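Alright, structures below, take your time with them.
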Structure 1
Amino acid sequence: MEDPIDDLLDVLDLTELGPSSFNGQSSGHGDYGLFGGHQLAQAIIGACKSVADERLLHSIHAFFLRGGDGHADIRYDVQSVREGRAFCQRRVTGIQQEKQIIDLTASFHLPEQGPTEIIPEAPRGNEPPSGLPTFEECIEEVGPIFGEEWSQGLRPVEYRIEHAPWSPSGPSPQGGINFWFRSRKDLPADPNIHSAIMAYMSDDCLCDTLLVPYGRTWGSEGTMLVSLDHSMWFHAEAKADRWIYVEQWPVTSAGARGLAQGRMWQDGKLVASMSQEALVRF
């Protein structure tokens, strides 16, 4: 049986259309449009293709401008915004059916030594507790709460749930969704692939935490939850084929918009942080 990570790696294998333009295949899913993490990951790969290998991605800031089509390819145009000695920035526009669906800015840093006195304490160890259910096991227990296509489709990574409204343990004390993930097999050594997969997973259920206080999920009748923008900071190099712990929580909700935040940890080290604002309507 083919590993679903192969499908994600195919998605990240952009086709060059010109010196600064690339084609990315769509997801093939129709029920829920085009997943935001899909767009983030492809836009990151497009930006990385225009940057020297020694510079590493350290942050992205993206706006989801309109819903995407799960059956149409996306063209990513990359613009060089700045080329500095230590930092450089790229702007990526994602175009689908002649309309822009995402606008992403990526910043890269030439690695250097610096002070390391601020070291946050990790909330968990290096391996997931034994017995944590997989996403598939949780959904099998409660039913397809996100629509059958999203709920029952194969996940691209091994995904174990510590806290979620649809897990036996329920949401975390912060009202969040916490989980572990890793690729089921070794990935290419290219650090850009690992960063892109982390960005893909950072959008998996971050803004879903905004529904936890209301006892709702993304699939609840009469619920609208749409990502507006997404920011992510990569603090240290991480490997997506080794366990990464993700903690997420709601921050605030007002004026039909909500803000959620999260962090990723590996081997006791904070490797990434993310924030996302979403439109929330019932």
Structure 2
Amino acid sequence: MSDTTEKPSTRGDDKAQALYDLESTTVYASRHDPRFPYALYVPREVLTPGNDVELVVVMHGTGRQFMRYRDEFAPFGRWNRCVVLCPLFPVGVRGDGDRSGFKRLIEGDIRYDKVLLDMVSEVGERYGKRFDKFALFGYSGGGQFVNRFAYVHPERLWAASIGAPGNVTVLDQSKDWWVGLGGFERHFGKRFDVAALQRVAVQMVVGRADLETWEITMREDNPAYLPGINDAGATRPERLRTLKASFEAAGIQVRFDELENVAHNGLQAVEVVQDFFAQVLRAKRAGE
């Protein structure tokens, strides 16, 4: 006798996955800390067994345009077979209105670098991947995040693009964190691994016309002020060149892109960042 019992259809689940979990996705709350959401671009190739899909993380700046960056990177993700992860670290998570805590990785009891790594693990599990290494780009406040994340977790990166940070952390053990690397082990419970950072492909990018200083010159009455905070230069291009020099003095190669006729606009840097990531990705895949 044939079994005529209707079996539950998976068609609804398949449609929901196609609508919300593939290509330009909905917004998710991190399961590790729901205060921090994220959005993705996920190429359909991620469903293919044995796929070579990689991960690119795009960190917003002070303006928190995380969805705009996701949309700008979606074509890159599609044509280069990359998941694009765009976190959101909201203003005032601790109820104090602080706009800048994420830039320095540590805000009270929050470790933003660990929040991001939890998101990376979560995304990998959802799509059956292990993203042991990924590429990371951020501009302005996001550039500060990338600068410091690369010091703390160089072993997790195959590329890092540091875009127009207002304040930089130079590679100098004689200057206190976060102006330099003094006290690094006390803050992060690990030693700075310069050899690991030497293996990361590094880009620094800034607009040549990014010359306003009102937001980046830190006065002594600012709670975040530290001695030497303004010593790297007056403007963002000057400060980024100082950061580049400190990297190169430590044997870390840097591709430096100074964009003509560009002021402080991260979206105008996206094309050159994607070009850099694509070059590194081609070499990475060819090597594998």
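Rule-based calculations on the coordinates, nothing more; no lab input. Owing to the predicted nature of the structure, the values given are computational and were not obtained by experimental measurement. Cβ atoms are built from the backbone, for glycine too; each structure is taken alone.
Ranked by mean count of other Cβ atoms within 10 Å over residues 94-101, which of 1, 2 sits at the highest value? Going through 1, 2 one by one, mean count of other Cβ atoms within 10 Å over residues 94-101 is largest in 1. Which one of 1, 2 has helix-only ellipticity at 222 nm (-39500 (n - 2.57) for each DSSP H run of 4 or more, over all residues; to 500), as calculated from the coordinates, equal to -4500? Clearly, the read-out refers to 1. When volume of the Cα convex hull per residue in Å³, for residues 230-269 alone is calculated for each of the structures 1, 2, the largest result comes from 1.
Taking mean projected area of the Cα convex hull in nm² as the criterion, the top-ranked structure out of 1, 2 is 2, with the highest value. To test your reading of the models, identify which of 1, 2 gives 14.3, 42 for Rg and Dmax of the Cα atoms in Å, for residues 190-245 alone when calculated. Of the options listed, only 1 reproduces it.
Given a value of 14 for relative contact order in percent (Cα under 8 Å, 6 or more apart), calculated from one of 1, 2, which structure does it belong to? Don't jump to the answer; show the numbers that get you there.
Details: 1: 18; 2: 14.
Derived from 2, not from the others.
Can you tell which of 1, 2 yields 1.3 when distance in nm of label points 7 Å out along Cα→Cβ at positions 102 and 134 is derived from it? The correct label is 2.
One of 1, 2 was used to compute distance in nm of label points 7 Å out along Cα→Cβ at positions 62 and 86, and the answer was 2.8. Which one was it? Kindly include the intermediate steps, with their values, before the conclusion.
On the way: 1: 2.8; 2: 2.1.
Checking each candidate, the match is 1.
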